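J.: Heads up, there are several structures right after this.
We did not get these values from a lab; they are worked out from the coordinates using the rules stated. For clarity, every value in this text was computed on a predicted model and none was experimentally measured. Cβ atoms are built from the backbone, for glycine too; each structure is taken alone.
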Structure I
Amino acid sequence: MQVLATAIPDVKEVKPVRRFDPRGFFSEIFREDLLRQHGIASPFVQENLSLSADRGVVRGLHFQIPPQAQAKLVRVAAGSIFDVAVDIRHGSPTYGHHVGVMLSAAEGNQLYIPEGFAHGFCTLEPNTEVVYKVNRYYSPEHDRGLRWDDSALAIAWPVEEEKALLSDKDRRQPMFAELLRHFDY
């Protein structure tokens, strides 16, 4: 397993090492001691699965505020996504910047997103399953979001705005300029 820094160093890409033989392959997808060595020391308490039936499904940008802020370790079990983490930590040198990484079941790579980041993704193929661990339980009272298509964030989503499939909740999220100060760097 390799842990690589992204353009925002606190967001990490985790790449598996796959050992192939005639039956297929074996790979470690979670190894707490190795992740801890790379600054990923979150004790994960819940694992979630989402299925998106169509290409162009956008989920996000979501986050939970303190004291129930969540770190996430995201992977794709089937299909592929464009995964995005937006830095919403006031005072951070990368405040308002984002990282976008293609995650796929074929590659097996993962993205670690620490607390203080909004997270979202767009499916790149039908019947995509996304699995992610979180370090705090889901809390509706602490659940927040940002508009996925806010031009201030300059995210190059791989779907045209009029073709994106979103929930009503995600269509109504506030713009980045309206974001309250929930996280400090």
Structure II
Amino acid sequence: MLVKRKNLENHSFLSSKISGHILRWEIFRRSRKIMSYFPVKGEADVSRANRKIIEKKELYFPLIEKSGATAEIIPVRVFSMDEFSPGVYGIPVPPDGNPRIKKGELELILVPGIVFDRRGGRVGFGGGYYDRFLFGCRAVKAGICFDMQIVEKIDLAETDQLVDFLITEKGIYPMVGDREVL
């Protein structure tokens, strides 16, 4: 799926359609504190939405903070899309000195992934960072992907967290979440 996503034709056009859906979404319009992501390895580019968030809302990006053998996502405020530097795994991150927020204060989280299923299951890069972060999080979780990244069913582990919605170039889909852990 990584190769298919990276070689997707019309990546910019399809990404722009995804950002358009986000910007018109009622849940987005009501949300004030939003966590997004910096697209890597062919992920849907939501930069257009991110720039709009900065103009009128509070935008947060994940900073991976390691403490001994564990690592966790810390939401860090972003004031400009020009302030990023390379972070863990080369993923751009905001400055460590920017304000932080507790995950319970976020209202909407735009979640990247490699593959999603129709229940809201998600496969990421395998580190479990998002699953640990999303556990117990009350914010609306929206999986962001291209339509071709949606499969019928993913075998989920007990610790895998579901998203509430999927947003693709074709629209916004609420998830049913009838979880079957294998």
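J.: Starting from the value 21: which structure in I, II was relative contact order in percent (Cα under 8 Å, 6 or more apart) calculated from?
T.: Derived from II, not from the others.
J.: Separate question: I have -1000 for helix-only ellipticity at 222 nm (-39500 (n - 2.57) for each DSSP H run of 4 or more, over all residues; to 500), calculated from one of the structures I, II. Which structure is it?
T.: Working through the options, I get structure I.
J.: Sticking with this one: To test your reading of the models, identify which of I, II gives 10.1 for mean projected area of the Cα convex hull in nm² when calculated.
T.: Structure II accounts for this read-out.
J.: Computing mean count of other Cβ atoms within 10 Å over residues 31-38 for each of I, II, which one ends up highest?
T.: II
J.: Identify which of structures I, II gives the largest calculated value of distance in nm of label points 7 Å out along Cα→Cβ at positions 15 and 55.
T.: Largest one: structure I.
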